[in-house]
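Read-outs throughout are calculated quantities, based only on the coordinates presented, and are distinct from any laboratory measurement. Quantities reported herein were computed from a predicted structural model and do not represent experimental measurements. Cβ atoms are built from the backbone, for glycine too; each structure is taken alone.
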Structure I
Amino acid sequence: MWQTTLSIRVGHTALSHDLRYWLNSGLMTLFFFVVGLEARREFDMGELRERRRVALPLAAGIGGMLVPIAIFLALNAGRGSASGWGVAMSTDTAFALGMLALVGPRFPVRLRAFLLTVSVVDDVVALIVIATVYAGSLHLVPLLVAFALVGVIVVALVLRVQRAATCALLGTGTWIALSKSGVDPIVIGLALGLLTFAAPAGRGDLERASDLFRLFREQPTPELARSARVGVTSAISPNERLQQLFHPWTSYVIVPLFALANAGIRIDGRFLSDAFTAPITLGILFGYLAGKPAGIVGASWLVTKLSAGRVRPPVGWAALAGGGTIAGIGFTVSLLIAGLAFRGEELAEAKLGVLSAALCASLLTWLLFRATDLLPRRLRIRALLGTAEAIIDLAVPVDAERDHFRGPADAPVTLLEYGDFECPYCGQAESVVRELLRDYGDVRYVWRHLPLSDVHPNAALAAEAAEAAAAQGAFWELHDLLLGHQDALAPGDLIGYARELGLDVERFVGDLRKHAWAGRVAEDVDGADLSSVSGTPTFFVNGRRHYGAYDIETLSQAVRAAGARAAIAG
């Protein structure tokens with residue numbers, strides 16, 4: 001079935017390949033596009049936005065390729081199979097990260113970012129190898145057309161041209177040109193992903209989207225519906241939009257189809273006994289199981305020594321070693337190169353080596369982290385988290401004299417929330433925060449104001465009311481009442497809450513009428529802008545922005561990780 005030819009013809013021009021090619025070089029282009037998107041997000045918003053942190057995973061990625069290749073070539077020296085050295089070089093990013101989530105440590109976030117960068121490095125190199133070393137005969141004119149189209153794409157992205165149809169058309173044209181040139185076109189997927197910027201939603205974009213939606217609400221016409229939809233969509237960066245669109249398809253459709261088309265081998269006793277003594281299988285197996293961790297850890301150690309400790313792994317050495325062992329999963333790119341380098345029995349031996357390495361790498365990683373769990377607590381935390389400094393995202397540090405906080409003033413972990421009293425999500429998060437403070441006695445919780453006045457008309461006055469209550473020593477009492485009655489924040493309601501709390505109502509009303517505390521609220525809003533916060537609730541844990549869910553399990557994990565790092569620093 002996979003050898004069935006599928007042709008697309010327009011006039012006298014045709015693109016004709018078998019189904020396996022359309023899957024391996026067509027649909028898998030989207031898979032590498034998503035890999036590139038994830039890596040670019042780390043460069044723009046994650047651990048790697050401090051460029052000095054790129055050097056170590058870059059070196060680790062290169063080391064993690066060179067050592068496995070050397071092992072494969074040593075075991076296949078003097079044989080024709082040595083030409084398949086590319087099979088042993090590349091980590092399967094999605095597979096490795098998925099297995100890391102299953103068998104890895106409880107604090108995998110920084111290790112995940114590091115491993116993602118290492119994987120992207122060898123993906124880039126591997127796709128270049130596929131496009132050059134394992135390419136067929138090259139045709140110059142289509143290759144030049146592909147380069148020209150890539151140039152147009154770069155210009156379009158620099159100019160922030162966000163029309164999906166335009167970018168899709170240019171990307172498809174580049175793919176076709178590369179396919180006609182003899183170069184495997186999957187390389188364009190990773191390149192486009194790395195070129196697609198990521199950024200938090202800006203306050204101005206969100207307010208503009210709110211205005212457009214309000215216009216549609218007042219006059220629900222098709223034209224205003226389209227404007228509102230475009231405004232809401234453009235408030236989110238192209239990187240995040242495209243990840244949401246393609247990630248489910250690549251994870252649940254494309255990769256399983258790829259496995260179905262490429263991973264199958266005919267198994268019997270004779271084949272297994274012969275294959276596990278064959279240089280191809282052993283070269284791949286030992287290259288991944290020994291070469292990957294040796295290359296990644298060795299290169300990281302070398303960079304740390306040469307920089308005199310200024311550049312250090314973002315995690316401890318045990319976690320780094322675990323990242324090296326799990327990088328021994330080389331599923332997608334390895335099978336792609338195996339299909340190009342080998343045929344018949346040799347191809348089956350290569351597939352067996354790749355699949356066996358994936359299984360053994362997962363088991364080896366699980367054993368390594370289970371052994372780490374047996375270490376004394378302080379040593380275990382250091383081995384997993386290391387001593388590298390964390391990136392601080394919070395532009396305005398917490399000031400115990402100014403900020404409102406619950407919990408010990410000298411707590412090792414500070415959870416800060418930018419919130420809006422009228423925001424329903426802040427109301428939902430309040431119960432989670434209370435549970436967190438109840439479970440962890442060593443957490444300081446800080447509230448800062450970020451009233452979203454364009455969508456919550458009473459939020460700004462409610463924030464000023466909280467500050468007026470704080471002037472009378474009752475900030476948290478009113479804070480709790482406001483979040484418990486988010487549908488009743490009109491001026492009369494606020495005065496009623498002040499009376500209920502036994503405040504000096506005349507003074508309270510005077511403060512609201514004069515907007516005496518508007519400047520204090522504005523300071524919090526300015527701090528939020530400096531920290532690129534545009535929505536509520538937004539949490540920071542020890543100055544590091546918390547992305548993703550804010551359920552009790554996720555926030556507890558972030559707090560535990562921050563507490564562990566604080567214990568090491570202490």
Structure II
Amino acid sequence: MERRWLKHYDPEVPHDIEIPAKTLPELFKDTVARFPEHPYLIFMRRAFSYREIEALARNFAAVLAALGMRKGSRIALNLPNSPQFVFCFLGALQAGCTVIPFNPIYTEREVKYQLGNCEAELMVTLSRFYPRIRKVKGESNLHTIISTSIKEYLPRWLRPLYGAFMEKKSGDRVKVAPGDHHLPELMKKYSTAPVPEVRVEPASPACIMYTGGTTGLPKGAILTHRNLVANIITFYSWIPDMEEGEEIGVALLPFFHAYGLSTCLTLTAIYCGTLLLIPHFDVKMLLKTIHRYRPTLFPGVPTMYIALINHPDLNRYDLSSLRICVSGAAPLPLEVLKRFEELTGCRMLEGYGLTEATTGTHFNPVSGKRKIGSVGIPLPGTRARIVDPVDPDREMEVGAVGQMAVQGPQITPGYLNNPEETENVMHRGWLLTGDLARMDEDGYFYIVDRQKEMIISGGYNIFPREIEEVLYAHEKIKETAVVGLPDPYRGEIAKAFLVLREGETMTEEELLDYCRQELARYKVPHRVEFREELPLSMVGKVLKRLLREEELAKQEKEGASGK
């Protein structure tokens with residue numbers, strides 16, 4: 001395979017890359033054959049070789065077949081970064097199933113919506129979340145729930161400690177209802193059962209990743225085996241000195257997000273690296289992991305890098321092993337980039353991608369010219385152009401701002417059960433990203449703004465409409481509007497403006513308590529303001545632009561006064 005970077009991007013010059021006509025399980029099998037004893041995962045000081053994960057994946061594929069799952073069945077994973085996520089993901093694909101990752105901190109309402117949309121038949125969930133899933137089981141297509149605990153794949157010496165100190169606190173000890181199962185019992189029961197031999201084409205769906213679009217409701221982007229493989233191949237080709245069997249990566253990005261799934265789990269599965277699994281973001285745990293295991297690669301989001309450079313004990317930890325760090329999902333502040341590179345000596349690469357493109361379309365070159373503030377140039381096999389936001393058939397001149405459109409083998413074929421939204425974003429073979437951008441004379445791209453109202457906070461996508469719908473459901477609230485505001489730590493935060501019904505009163509804490517019950521933690525507004533009225537257009541539409549401009553002016557004034 002050619003390992004290179006492009007010094008100049010010309011949309012008219014082909015720069016394709018060969019994508020093997022294989023599925024992810026087929027390529028993983030090849031990796032296991034070459035490096036059977038190499039450590040694939042390290043989780044809480046326990047190492048799992050490629051051979052061990054393959055055996056667990058085959059075992060889980062046999063479990064699925066025994067439970068009646070077949071080619072095309074949809075399997076949901078409601079798990080943090082853990083060995084269970086990895087072997088259940090690979091095993092489900094081997095059985096010919098389609099995987100739908102869930103965010104484990106989703107509320108009951110959010111789980112119910114996603115289950116109804118994807119029509120998953122079986123879910124593997126962490127035990128502590130089992131009661132929440134059980135409540136909505138009867139209101140969905142879900143007929144089997146498999147419960148698992150973190151302790152089941154910890155080192156033997158750590159399991160008693162976990163049981164003594166964590167199970168009571170986290171609610172991890174759960175008795176499942178009739179018809180549901182515990183994962184260890186199923187794996188043992190079907191340990192010698194035949195593994196299904198299923199023929200899956202590269203164009204078959206591998207997973208469904210939920211994202212947002214021009215509306216506030218999450219949509220399921222279908223990612224095929226070819227999409228996932230193409231993303232892996234192009235990313236690997238972009239790093240000239242990346243060597244099989246030599247790289248150690250930090251897997252802190254959640255696997256239920258396309259960014260974490262592609263740059264951590266699947267990339268390492270094919271090119272034989274070692275993944276350091278971190279189930280949740282804890283900056284001290286991250287520092288200790290880097291110090292102990294000496295990783296070379298770290299894909300993250302700006303919030304993670306900000307937390308690292310501002311940690312009071314940073315100088316106690318050695319981060320010098322890091323060679324390449326990737327930042328995506330939100331704009332990376334220049335000062336953060338500079339400070340992080342000074343502290344570690346590694347090269348920070350800022351890129352661009354979206355779930356509909358299996359996460360990656362652009363990156364700054366590893367060894368070539370890097371332009372600060374740019375998301376770089378398209379990855380091999382990917383084409384990009386700037387088009388008129390109103391007329392996508394009209395391409396903009398170099399330097400002009402328009403909508404980013406991308407094309408390549410990693411682009412989704414569309415949204416699950418949503419032909420209208422698919423038609424909105426797919427135009428003559430190009431994916432319309434909804435992001436405003438420009439391209440300079442050297443072919444480097446710069447993201448200017450978003451056409452969507454989506455808020456990106458700490459790498460998470462937040463859709464104001466979803467929050468507004470929850471707020472409108474409260475009996476005391478008459479009107480509401482949610483806007484995104486700049487934040488030095490998270491990139492953006494959500495602020496909610498509210499008008500209460502006549503005669504009603506409400507405190508900020510009362511409102512936030514309500515939101516915490518109905519929304520995942522990262523979607524809960526960070527700021528709240530009660531008003532007598534909201535600015536409206538002539539047709540009665542809330543003018544969010546004015547609200548945001550007022551807040552920006554207020555922030556600027558406070559900054560000037562030193563508050």
Structure III
Amino acid sequence: MPDTGPLVFGRATEAGEFDQIHGLNYEIFVEEIPQHEPNDTRRLIDRFHAENTYFVCRDGDRVVGMVAARARRPFSLDDKLDNLDAWLPPHRSVCELRLLAVRKAWRHTRVFRGLMGTLARWGLEQGHDLAVISGTLRQQRLYAHLGFHPFGPVVGADTAPYQPMYLTLNAFRANVLRSLNGSLRPAPAGQVNLLPGPVDIAPAVHAALAGLTISHRSGEFLDLHQRTRAALARLVNARDCAIVLGSGTLANDIVAAQLTLLPGRGLVLANGEFGERLIDHARRMRLPFAALIQTWGEPFAAAAVRARLEALPDCRWLWAVHAETSTGMLNDTAMLAEICRERGVLLNLDCISAIGAAPVDLAGVHLASGVSGKGLGGFTGLGLVFHNHELPPPQPDLPRYLDLRCYAAHDGVPYSTSSNLVNALHAAVTRLDPATRFRQLAGVSAWLRAELRGIGLTPLVEGPHAFAAVLTLPLPAPRSSREIGERLLAEGFLISFESGYLLRRNWIQICLMREASRELLEPLVAALARCGAGDRAAAG
């Protein structure tokens with residue numbers, strides 16, 4: 001069985017490692033896949049051993065996975081396919097990947113991805129822009145997820161069939177080396193980003209950020225800015241959107257500042273960390289308001305909201321969080337909208353985590369906040385404020401940066417703005433297919449929830465109020481959220497556990513803000529089971 005220590009990836013250099021490589025080679029390609037004849041030594045030395053560069057994964061001192069690469073022709077695939085190069089895309093330098101093998105007990109861990117990440121770095125350092133491999137038919141979905149393209153007929157014996165595949169440099173960068181935490185630096189090999197933000201960034205969005213910087217006063221930028229605002233407004237069915245240089249906190253400060261212009265009191269709803277932050281925004285802006293505070297992870301009942309508004313006859317606005325990230329709760333915004341219409345109250349929403357990760361309809365909503373990152377998949381750094389009403393004239397009592405009318409009066413760009421961030425946001429929004437995204441997310445989230453329940457981990461929020469993109473997991477005593485989070489980090493999984501509100505409650509959090517698949521998440525479930533995070537995993 002795998003131990004729970006950190007896995008180490010690297011190039012094989014020691015005699016003991018090569019002996020284990022020959023043993024693993026025998027175990028996989030003689031005993032499991034009958035490609036070679038058995039022998040008494042139970043060692044299989046590859047025919048290209050002297051030319052191979054080996055990369056291994058070690059669990060302690062034990063080699064649990066390996067892959068070899070070589071660039072000298074002829075390749076093994078040259079012997080199996082006539083005119084191999086005719087099947088390949090244009091390239092400068094090609095290498096062949098061989099002997100990809102992982103011990104059975106480690107196959108639902110991050111070993112495969114870690115090996116490929118380590119190998120990818122070597123390939124780029126060597127100047128290769130294409131790799132070929134004969135991939136086992138049993139792992140075609142996983143190969144495809146990493147960017148491999150099948151070509152030609154199946155090769156090998158009936159007892160050991162393989163599909164020839166190639167992997168391009170762009171696919172290496174897009175599927176293995178790109179940072180899974182949203183930075184421009186390559187992520188550690190096999191690292192999987194399951195944070196609420198910063199999120200995994202698509203190659204097209206990376207490319208847009210790296211484009212030529214242009215003046216925020218130029219006609220070219222104003223056109224880009226307007227197209228981006230229009231795309232954002234269409235996405236959520238809003239009249240307009242202001243793009244501000246800052247975080248979601250700034251966007252909520254702008255909402256709070258606009259609420260100071262309304263007569264009467266407001267009502268702020270909180271059933272998690274970010275609802276309580278709205279209360280803090282309202283206090284800091286010295287808004288007259290009351291609060292309806294619910295237990296974290298519990299939905300708001302329509303009767304309770306109506307009763308609270310009945311007690312506030314001068315209430316003119318209501319402010320709530322759409323997707324409460326701290327708990328994984330989707331608040332019922334349709335119910336809130338109906339109640340607000342009944343009473344003539346203006347509904348305002350914090351949609352920072354919801355936009356791009358859940359259906360959002362802002363028709364009839366007074367103000368709503370969002371960000372360029374998280375579900376939209378852009379780079380952190382831009383706040384969004386959506387509005388559906390005619391803005392009042394500029395208010396001299398409001399700080400300039402918090403006055404929405406200043407934005408509207410200057411074609412949305414009253415102050416210096418990064419053209420690179422806006423260009424990246426435009427690329428992120430225009431590549432988003434909401435229907436496909438939400439359908440895929442719902443399926444993966446439902447599968448993951450069932451898998452987690454199977455090892456004794458039940459998400460805090462389930463059922464119709466569950467936010468598909470966020471699974472908050474209370475850990476059973478005496479498990480420690482910090483310990484489990486750090487052990488997962490050592491295995492290459494970036495999850496939320498270090499926020500104060502998570503540590504205080506002994507919660508961990510898995511976020512699916514960007515594209516995720518079962519193949520990507522299966523090793524996570526296995527890692528949680530090995531860590532003993534759930535009751536059943538610990539008992540086993």
State the single structure among I, II, III that was used to calculate distance in nm of label points 7 Å out along Cα→Cβ at positions 344 and 376, giving 6.2.
I
Can you rank I, II, III by mean count of other Cβ atoms within 10 Å over residues 240-247 and just name the one with the largest value?
III
From I, II, III, which structure was FRET efficiency 1/(1 + (r/R0)^6) of positions 80 and 520 (r between Cβ atoms, R0 = 35 Å, to 0.05) = 0.00 calculated on?
I
Out of I, II, III, which structure matches 1.2 when distance in nm of label points 7 Å out along Cα→Cβ at positions 336 and 360 is calculated?
III
Value 50, 28, 17, calculated as semi-axes √(5λ) of the Cα gyration tensor in Å, assigned to which of I, II, III:
III
At a computed 3.5 (distance in nm of label points 7 Å out along Cα→Cβ at positions 248 and 352), which of I, II, III
II
